[in-house]
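Several structures are given next for inspection.
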Structure P
Amino acid sequence: MITAPLFYLAAVPAVILVGLAKGGLSGLGLLALPLMALVVSPVQGAAIMLPILMVQDVVTVWVYRHSWDHRNVLILIPGAAIGVLIGYLWAAEVSDAAVRLSLGVISTAFAIRRLMIERRPEEIAPAKAAVPQGLFWGLICGFTSMVAHAGGPPFQIYVMPQRLPQTVFVGTGAILFTVLNWIKVPPYIALGQFSAENLSTAAALFPLAIASTYAGVWLVRRLSGPRFYTIVYALLILVGGKLMYDGAAGLL
């Protein structure tokens with residue numbers, strides 16, 4: 001198990017953010033892996049987070065088990081599975097610096113996009129769950145989820161214009177990412193990242209993961225915080241910028 005205090009200074013807030021996101025505060029989890037990647041390699045950080053995400057999935061699936069959109073999940077999963085495969089092949093062939101650089105680009109781009117969207121008026125007519133768009137965004141979702149556990153933004157890009165009821169939106173994401181996280185297990189084993197050290201470190205964080213997920217469920221029913229989201233995404237841009245700098249420096 002990792003015992004370095006510096007690791008837990010990043011890991012504890014990362015797990016809390018992911019728990020809040022799993023509970024329904026979509027988007028907060030984007031900050032988790034960039035935080036982890038400041039103290040361990042991005043691939044190792046993602047491997048430690050995966051068992052934690054799977055434990056949190058149990059909570060969210062149970063809470064939202066009656067509130068999810070079957071059509072969206074069925075459309076998104078095939079593309080997402082292909083995206084996971086592409087992400088595995090990509091991660092297995094490049095250096096940590098390249099993964100760090102890509103994670104910084106992904107994080108920064110999605111954060112900027114969210115900040116821009118929050119300043120636009122809502123669409124008048126809800127979109128429909130279309131197959132071509134769903135397969136495309138499912139593929140992007142699977143790729144970014146495999147590489148950076150950042151599948152939330154592509155999912156949001158596809159589903160949010162449909163303006164589903166809040167519980168259905170959260171439940172749909174819960175079911176999708178539960179399936180997706182199980183699909184990601186074999187690639188992470190193939191990458192050699194499910195070591196005793198990584199698994200024991202993840203296990204030590206399980207209680208915090210479960211508690212923070214329930215906290216997210218509690219908060220999502222009581223909290224409306226667009227300003228809070230703006231602050232989080234602004235921080236994500238800063239963290240993503242540092243990762244891009246570190247990754248570029250490593251490649252050069």
Structure Q
Amino acid sequence: MADWNDPRATRQGFGAAPSQTGDLAGRTAFDTGLRRHMLSIYNYMASGVLLTGVVALLTYTSGMAEQFFNSPLRLVVGLAPLAIVLVVSFGGAQRFSAATLQALYWAFAVLMGLSLSTIFVVYTGESIAATFFATAAAFAGLSLWGYTTKKDLSGFGTFLIMGVVGLLVASLINWFLKSPALYYAVGFLGVLIFAGLTAYDTQRLKEQYAQVRGTEWAAKAVVLGALNLYLDFINMFLFLLRFMGSQRS
């Protein structure tokens with residue numbers, strides 16, 4: 001969802017390998033490396049989502065989720081993951097080692113689990129599970145399309161990021177207005193925007209491999225790419241939950 005201030009983010013042709021991989025053997029090696037790189041990103045992303053889910057469920061069953069929900073700690077727990085994203089976005093990706101970024105990623109996943117545990121207080125477990133699997137299916141399809149399409153999606157990047165900013169502003173306004181119509185409008189647009197970001201980020205991460213291949217940045221790119229896709233998945237899930245979630249009586 002963001003370029004993380006990567007100074008190597010110059011574009012080449014989609015899926016193009018460096019000139020030295022022009023022969024068949026070089027192309028095969030490049031494609032094999034690309035698949036390994038993307039698989040590592042997906043593994044990190046899926047593991048992070050799984051860790052978040054486990055932490056959220058354990059926090060709810062322990063009774064801590066209701067304490068978060070009914071106390072000022074809810075705001076603290078909710079803002080803690082955002083703090084990590086901001087640290088990584090504003091220079092952390094360059095300053096930190098790959099091992100530090102990995103530690104921050106796992107800490108982020110745990111904090112997100114604590115924060116998302118409160119959805120179990122509001123919605124039934126069955127509707128949360130149904131929404132999760134619907135999101136997983138949509139994410140898989142969109143990411144696969146972003147990976148395989150020949151269409152250049154880079155032109156949508158600025159528009160989608162502006163859409164995220166618009167969602168944040170609209171959500172803040174509705175914090176005071178409490179308008180059900182605006183609440184669902186933001187949810188509908190949120191699903192569309194993060195669906196688009198899923199395809200866009202997948203294609204961008206695929207293209208990025210040509211720049212990071214064989215460099216020390218490659219390990220960092222895996223973690224940062226996983227964080228991008230994680231954010232796309234979780235946000236799409238939360239916005240979709242507004243429509244598919246059944247509130248507890």
Report task. For structures P, Q, calculate Rg/Rh (Cα atoms, Kirkwood Rh) and state which one comes out highest. Result -> Q
Query raised in the report: Which of the displayed structures (P, Q) returns the greatest value of relative contact order in percent (Cα under 8 Å, 6 or more apart) on calculation?
Result: P
**Report entry** distance in nm of label points 7 Å out along Cα→Cβ at positions 57 and 129 - structure with the largest value, from P, Q
**Finding:** P
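Read-outs throughout are calculated quantities, based only on the coordinates presented, and are distinct from any laboratory measurement. For clarity, every value in this text was computed on a predicted model and none was experimentally measured. Cβ atoms are built from the backbone, for glycine too; each structure is taken alone.
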